[in-house]
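Below you'll find the structures, each written out as structure tokens.
Each reported figure results from applying straightforward, stated rules to the coordinates on display, with no laboratory input. Keep in mind that this is a model prediction, so the values were computed, not measured. Cβ atoms are built from the backbone, for glycine too; each structure is taken alone.
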Structure 1
Amino acid sequence: MANSPSGESVINRVVRVLAAFTDDHPAIHLRQLARAVDLPLSTAHRIVAELEVEGLLERDSGGRLRHGHRLWELASRGSRAASLREAALPAMEDLLAQTGHHVSLGVLEGTDVLYLERLTSDGSTVNITRTAGRLPVHGCSAGLVFMAHAPEADQERFLHRRLNKLTNATVTDPEHLRGILASIRQSGHCSMAGIIVEESSGISVPVFADRGQVVASLTVIVPLGKEDLPVLVPQLRMASRAITRRLGFDPVAAGMQRSSM
């Protein structure tokens with residue numbers, strides 16, 4: 001793939017163009033897009049024209065660009081995220097009905113949790129997770145579940161990164177975090193209060209697959225002070241086991257300890 005004079009590949013530019021569309025800005029005029037991705041207008045126009053031909057971008061009635069259905073179609077074919085989401089949805093719906101709280105499913109993506117699905121409950125607490133949205137690993141219970149089950153080298157890199165305070169309750173001290181990760185491994189769940197949204201608490205458990213690998217984290221989001229762990233944690237574990245079975249794995253046959261689920 002030929003590079004631009006700056007050394008940036010065409011693929012890199014295309015990815016930047018597609019990534020410029022967000023939940024807050026799902027539709028963008030061409031000039032705005034060019035500014036957002038720091039490309040000359042002529043270059044942006046050429047890339048956008050090709051993406052429109054392929055159906056990856058389309059224009060609305062106001063002339064603004066947005067992701068095309070073709071992009072969703074291609075991304076969904078054979079996607080591990082799509083199959084995981086499909087396997088998890090029935091258990092997530094049951095969990096929402098049982099608890100009356102928001103439910104989300106996330107996977108680890110670099111230093112973030114990427115959310116594949118979220119189910120919301122009217123009248124529950126603040127929930128900032130979004131489908132296809134991200135939260136930093138240290139700022140959510142789902143992320144801390146992933147870190148607790150990560151290889152030691154990954155944990156050490158996490159503990160030695162500079163972590164930003166998101167609220168007064170966000171834990172950024174390495175030794176405090178080390179203790180939290182140890183507690184998660186021992187108890188099989190993570191409950192964190194107000195670490196990214198002051199009004200809300202997240203309670204998460206891992207979702208396992210083959211050979212005990214953690215492939216996702218299942219979370220309920222509850223109002224601060226309403227963390228009924230003796231009730232919610234067993235419900236989460238039951239839902240997690242259901243997802244694992246729908247993924248084609250038997251947690252009992254795999255020798256997973258009951259306390260880890």
Structure 2
Amino acid sequence: MIELPYLNVDTPFPPVSTALKEPDGLLAYGATLDAPRLFQAYSNGIFPWFSDDEPVLWWSPDPRAIIELDGFHVSKSLKKLAKRKQYHVTLNENFYAVIQACSSIPRYRPDSKELSSDTWITGDMITAYERLHRAGIAHSVEVWNEDNQLAGGLYGVAVGGVFCGESMFHKEPNTSKLAMLALVNHMQNHNLAFIDCQLPTEHLQSLGAQTIPRSTFIDRLRQHNATIDEDGRITAAYRSSWQGGNITP
């Protein structure tokens with residue numbers, strides 16, 4: 001029998017050190033997906049993952065997968081694709097289209113090594129992350145083809161200098177990787193820290209993802225968490241790092 005803390009609207013998250021070892025990282029259930037709760041979660045190394053028939057489940061696995069910006073692996077084929085400039089890449093130009101496209105992509109469940117075909121990005125999740133995007137904290141990268149059609153992209157939540165990736169998709173070959181390359185270049189240009197990949201997968205490892213202990217991840221996350229100032233407002237430095245427009249892969 002699994003016993004989990006229940007979170008009502010005002011209950012703070014328990015320490016991530018109390019998360020279950022099996023399934024790895026399951027921390028609590030309940031609460032809502034409002035913007036303050038989501039921001040609190042990501043600021044503490046926690047993320048939601050649940051299916052339509054489940055309550056909101058909160059996770060913080062150990063170890064944690066990250067991509068160091070200088071460790072991102074750019075294959076020869078990806079370099080050639082970027083040089084051909086047959087695609088252009090934007091930041092925060094169509095968050096809704098990206099999250100909708102991602103909603104049908106299978107994803108590894110935190111409690112399984114198997115891909116799940118469940119629609120894990122539910123309607124409630126889409127609404128919640130759109131709110132977070134309007135608050136200036138969730139961001140998208142879009143890859144457009146020569147017909148100005150969305151060919152690939154990704155989205156996630158930025159906490160200070162850390163980008164917590166949520167999902168990516170491609171409709172044309174290697175366009176999700178092109179989105180990642182553009183994100184890495186953008187983060188390097190703004191002196192940001194690293195990408196949180198949450199869970200290690202073969203695909204992410206091919207891009208340079210490595211695993212670190214959760215405790216190390218939390219320490220590094222807190223070192224770079226400067227999204228909100230003492231008055232609860234988004235800092236000017238953070239806003240300038242994530243302004244929309246064209247970015248270069």
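General observations
- Among 1, 2, structure where percent of Cα pairs over 17 Å apart, for residues 18-89 alone as derived comes to 61: 2
- When distance in nm of label points 7 Å out along Cα→Cβ at positions 154 and 170 is worked out for each of 1, 2, structure 1 gives the greatest result.
- Computed 0.60 for FRET efficiency 1/(1 + (r/R0)^6) of positions 10 and 234 (r between Cβ atoms, R0 = 25 Å, to 0.05) - originating structure among 1, 2: 2
- For -12500 (helix-only ellipticity at 222 nm (-39500 (n - 2.57) for each DSSP H run of 4 or more, over all residues; to 500), calculated) the corresponding structure among 1, 2: 1
- Origin of the derived value 14 (relative contact order in percent (Cα under 8 Å, 6 or more apart); candidates 1, 2): 1
- Answer label among 1, 2 for the case where mean projected area of the Cα convex hull in nm², for residues 66-121 alone, calculated from the coordinates, equals 5.1: 1
- Which of 1, 2 yields 7, 32, 39, 18, 3, 0 [P(r) over Cα pairs in 10 Å bins from 0, in percent, calculated]: 2
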